[in-house]
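Enquirer: Below, each structure is written out as structure tokens.
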Structure 1
Amino acid sequence: MPTVLIAEDDNLIADNLKKALSRKGVDVSIADNGIEALKLAKETNPQALLLDINLPGMSGIKVLEELNKQPHSTKVIVITGTFDSDTETTVKNMGVYAFLKKPFMIEVLFKLLADLKIINER
């Protein structure tokens, strides 16, 4: 079963993403802060990480920095409500797969995950 970790401190967004991805057959875990996100990412090695930039405890950028200190196969998709072209450039240079600005259409996320062979797009 495909696996996705959602690192998002807005419970409504996290729950809605989990429901949508679960309907696509994805095993979803949720972390509501950066420290938990890093711990779960290292422990479970999800196929994809949906990573908010503004997380309590540890920022999404710091999570990405720490995650990148070790080899990993997790594809990171940054999801953020605070768009900043410098931040987008920074995280893309850190190897993120995609950068989505909230709010985004769920179909856009589905397309990205289908391109990664995590879900079947139907």
Structure 2
Amino acid sequence: MQNNMCLKGYISETIASVKDFIDSHPLEWKTTDQLASDAAINRKLLQKCFKQLHQMNISDYQLQRRMEAATEMLDQGRLSKKQIAKRCGYNSYSNFSIAFKRTYKISPSDWQNREAVFV
């Protein structure tokens, strides 16, 4: 019975609005508490239902969207990797590079150079 709670109108709409916020603001990191407060939903219910509906927890989803935004910026080539790291909320390029490698299994530099390598 409790699993079906996440599919009910208000709750599923609220979860969808949280996901939409993350999708439209991938570089704006908010804690689960902040997202829950903004959406006027209990934090534990938000965590449980988000994971049930999207098969990943909120912080992993935020990181995924942030890394997708980073790849777009890397592909555009307008910003330095340090600027991209800062825009993605990292205090250092090193921490950004570690998170990027963890996500994509290659460094941001290798990501930018991948077309040249495979041509």
Structure 3
Amino acid sequence: MKKIKKNNKNLTIREIQDWEKSFLEKKGVFEDKDKEKAIKTAICKLAEETGEVAEAILEDKWDKIQEEVTDVIVFACKVANIAEKFYGAEDLSDAIRKKIKICDEREWNPDNKKLNKTKNERA
């Protein structure tokens, strides 16, 4: 199983994605045959975990937030792994870099209280 470096305080997205893949293999779960089932299962789990974050917030269980957010991150990485493997999606780290760049280029519109889309996003 791919191990995350214990002395590394900051994890990378790639480390989380690699851990998620190797965790499933270690547990004997193989999803490489049925991509439809894999993505549906991953999306349902992601939605469930997102609901658990909302529930913890609404029930004022702040001691559970980080645990629940971690589950969301892991299942989001799982969805990205499936998208990369079966559907040729770009690397998640690259997609995050691009999205951050786009967000940095957006300007605040005080009239509608939203960030305006960039010219490239509107094209």
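Enquirer: When FRET efficiency 1/(1 + (r/R0)^6) of positions 12 and 92 (r between Cβ atoms, R0 = 30 Å, to 0.05) is calculated, the result is 0.65; to which of the structures 1, 2, 3 does this value belong? Walk me through the numbers before you get to the answer.
Expert: Numbers: 1: 0.65; 2: 0.20; 3: 1.00.
Structure 1 accounts for this read-out.
Enquirer: Let me ask something else about it. 1, 2, 3: which one has Kirkwood radius over Cα pairs in Å, as calculated, at 15.6?
Expert: On the way: 1: 14.1; 2: 15.6; 3: 16.9.
Source structure: 2.
Taken together, the values in this text are just the output of simple stated rules run on the coordinates, not laboratory data. On a predicted model such as this, the values are computed, not experimentally measured, just so you know. Cβ atoms are built from the backbone, for glycine too; each structure is taken alone.
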